[in-house]
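**Student:** Multiple structures follow.
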Structure I
C-alpha cells in the first residue's frame, strides 16, 4: 500500500512506531524493517548497501552487486524465520524519492522473498508527490508496479481540531513507571498546583479557529504534529519563565505560542476540504 501526507505531520515518527509495534499489535510473528530513501540519486550498489544497513545487516561490502542483493534477501528471510514466522513488513519512508529504477529493485526484492517462502508486504510512505505515481506507472503500462505497491492508498493527515484535546492529554501522561509527566520538572510549582497542558486545549483550539477565520479559511484545519509540539513547548517555556499561577495562563499566552510555532503562515497548506471547521474527523 502507499501512504502519502503533507510535510511535518509526523510520518517518520509513525514509521518508527510501526516498526516497533506491528508484531505486538497484529498478534503474530512478523519481522518489520524500516527503509529510508535519500533525496539524492544513488547507484544500485549504494541502494542495496543502504537497504542492508537499514535492515540491520552490517555485511555491506562486496564487489558483486548480486551478492549484496542475495545478502539482503537472506537477511530479511532469516530475521522473519528467527521470529517464528515467514512474514516481513517493509516500511519505506520518504518513498517520494524512489526513482523508477528503484521501483524495479523493490519488485525484484518482492519476487526473491516469495521464492524464499517469505510473505512480504511493502508500505510506501511519503509526501504528496507519491500520489501521482499510480497514474504515472499506469500510463507507462507499469501495471505490475501498481499491482504490487499501490493496491491500497491512504492519506496521512494532520490532527483535526476535534481530536486535538485528546492528543494534548497524552502529553500529560507519565512515561513508564514515572509519577509525573516529562515536563513536570520544568514547571514544578504550577504542576503541583494542579495545572496541566490539557487545561489549555480548549483555548488553543479557539485561537487556531480565530486565526483561520482571519485568513478567510472556512474549511477544517488540520494541525501538523510538529507545529503542535512547538505550540506546547512555547506554552511551557512561557509558564516556566513567568512562574505564573495556573489561573494566569490565558488566551494571550496561547496566542503567542501559536504565532511562535509559525503555523499561521502555513495554515492554508493544511486545510482539509473534506471537513467543515466544526466537523468530526472522518474515519480512516
Structure II
C-alpha cells in the first residue's frame, strides 16, 4: 500500500488530494480546520495543524509510517517545516530542517545567498524603529522596501520613500511573520520576474502580469542566472524540488529577491489555461522523482 501523510486539506489543496487518490495512494490527511473541505477525500483524517510536530509524529506512529512511506504538502511554505520534522522522525527522504529554515527566514537566506556570491540588493538588518530611522537618515534619499524576516506578502512588506516613512503602519509586535528583524533594501529598477526551476528545466513569468514569457531568455542566459539559481538549489539539496525565485533583471546585472517552496501558482494558472492537470505532474515529481511536465510550460 502506498501511504502518504498529507498536510493541509483546505480548498486550494483539493486537486492535489484528488490526484493522489486517482493514483491509488492511501492518504492520511491533517488540517487545523476540523471541517476542512478535503477531509472526506482522505482515507484517514486528523484534526491537527502542520506546526503541531508532536501530534504529527504521534499520528505517524499510530498509522504505522516507515521510511518507505511519503509526506507531502501543497500548503503554505511554513508547512514544509512540519513535513521535514515528520520525515526526519520516520527516516523518510525530504529536505532538511536546516534547509527549510533558511528558505523561510529572509535574514538567513540573504546571508546564505551572499555566501554563495549570488547578487542581492544592498541589505540592512533592522532590529527596531530607532535603527530604521538612523539607517534611512544616513543613506541616500530614495525608495525602499522593508520586509520582516518571515514576511509573506502582504504581511509586513512595505514600500516607501525615505522622506515619507510610514511609522504608524509598520508592525513591531512579534508574531509568525516578524520574529526578530526587518530587512531594509533600496528599490531596484528593472524587470520583475518569477523563475521556476525543476530539474534541467525552467520557466519565466512576468511578475506583474503573471504571464509565461520567453522575452528575456537571452538576457537570462547571458547573465547565467539559471546557473546561479541552480547553485542555490544544489547547495541546499533542493535539486529535485520545484523551486521558485523572484529576481530583478537589470541591463547588465540581476539581483535575487526571494526563494519559495510552495506550489507555484503562476505555473499552476498557466496549466489551467492550457488544460493541463498540473497537480498530477507535481505529485509525480515529489513522490516519484519524475519530472514530466508538458513542454508548453517551459
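**Student:** I have -1.24 for log10 I(q)/I(0) by the Debye sum over Cα atoms at q = 0.15 Å⁻¹, calculated from one of the structures I, II. Which structure is it?
**Tutor:** The read-out was computed on structure II.
**Student:** Can I ask one more? Comparing FRET efficiency 1/(1 + (r/R0)^6) of positions 41 and 209 (r between Cβ atoms, R0 = 30 Å, to 0.05) across structures I, II, which is largest?
**Tutor:** Checked I, II; max of FRET efficiency 1/(1 + (r/R0)^6) of positions 41 and 209 (r between Cβ atoms, R0 = 30 Å, to 0.05) sits with II.
**Student:** Please state which of the structures I, II yields 7.7 when mean projected area of the Cα convex hull in nm², for residues 65-144 alone is computed from it.
**Tutor:** Source structure for this number: II.
**Student:** Which structure, out of I, II, was helix-only ellipticity at 222 nm (-39500 (n - 2.57) for each DSSP H run of 4 or more, over all residues; to 500) derived from, given a value of -8500?
**Tutor:** The structure behind it is II.
**Student:** Looking just at relative contact order in percent (Cα under 8 Å, 6 or more apart), which of the labels I, II belongs to the structure with the highest value?
**Tutor:** Largest one: structure I.
**Student:** Given a value of 1.9 for distance in nm of label points 7 Å out along Cα→Cβ at positions 121 and 249, calculated from one of I, II, which structure does it belong to?
**Tutor:** Answer for the origin of the read-out: II.
**Student:** Further question: Of structures I, II, which gives 0.35 when FRET efficiency 1/(1 + (r/R0)^6) of positions 73 and 225 (r between Cβ atoms, R0 = 25 Å, to 0.05) is computed from the coordinates?
**Tutor:** Clearly, the read-out refers to II.
**Student:** When FRET efficiency 1/(1 + (r/R0)^6) of positions 1 and 217 (r between Cβ atoms, R0 = 35 Å, to 0.05) is computed for each of I, II, which one produces 0.70?
**Tutor:** Only one of I, II returns 0.70 for FRET efficiency 1/(1 + (r/R0)^6) of positions 1 and 217 (r between Cβ atoms, R0 = 35 Å, to 0.05), namely I.
Taken together, the values in this text are just the output of simple stated rules run on the coordinates, not laboratory data. Not measured: the values here are computed from a predicted model. Cβ atoms are built from the backbone, for glycine too; each structure is taken alone.
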